[in-house]
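So, here's a batch of structures to check.
Nothing in this text is a laboratory measurement; each read-out follows from the coordinates by a stated rule. Computed from a prediction, not measured in an experiment: that's the story for all the values here. Cβ atoms are built from the backbone, for glycine too; each structure is taken alone.
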Structure P
Amino acid sequence: RIPLIIYHKGLKGREVATTGGQIDTMPTVAYLMGIKEERYKNTVFGRNLLNTNKDFAVINNKQYLGEAASNVDLQNQINGIDLADMIIRKNYFKEAGYK
């Protein structure tokens, strides 16, 4: 386990014991910045670690750490890893015309 430490002088310190991964950083920071989830929820795979009941992370070999809330949640996360791998390996954004 590696801790994620976020500092802002306007925030009161607290410890959150939720298991997560790098993929969860953007939604968590967006939440702290006051960005509404609706603005990004269909564009990221991660979740806000400060506002979730899901206490697990899928790692690159499709194993998971923590306790999955349900088999459906776990399978959705594994499918997300598979999709992310396909995007990277097939160079999706280049083929779609993004520069």
Structure Q
Amino acid sequence: MTTNERTIITGTAIAAPTVSPDRIAEFPVREDRSQREFLVRMPADDLGLFLTPGVRVAVDGEAGWVVPGRSWRGEASRTILQARAVQAPELALAA
């Protein structure tokens, strides 16, 4: 049995979201405090933001499985974060 822990992170989007055929948006975020990388996943219709690499985001969700990084590509391991909400405070100020 896997136990997921609720977490809130603030960090920088490393890449723009990609959307799978089953309408799941997925994008990596590097947390500011620990520099840990998370793979944020949520229904694409619930995302409601246009994110680009380098945008600061706040994500509320549940952390679970760890996706191992591919060392030959210089990728870090990433914890999957099933998001409930994603906010981009800087984008709100620009609007």
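Taking mean count of other Cβ atoms within 10 Å over residues 7-14 as the criterion, which structure among P, Q has the greatest value?
When mean count of other Cβ atoms within 10 Å over residues 7-14 is calculated for P, Q, structure Q comes out on top.
Here mean count of other Cβ atoms within 10 Å over residues 15-22 has been calculated and equals 11.5, so which of P, Q was it run on?
Computed on structure Q.
If relative contact order in percent (Cα under 8 Å, 6 or more apart) is calculated from each of P, Q, which structure is the one that comes out at 21?
Source structure for this number: P.
Taking 134 as the value of volume of the Cα convex hull per residue in Å³ derived from one of the structures shown (P, Q), identify that structure.
The correct label is P.
Name the one structure among P, Q that distance in nm of label points 7 Å out along Cα→Cβ at positions 31 and 63 of 2.7 was derived from.
P
Kindly point out which one of P, Q the value -2000 was derived from, the read-out being helix-only ellipticity at 222 nm (-39500 (n - 2.57) for each DSSP H run of 4 or more, over all residues; to 500).
The read-out was computed on structure Q.
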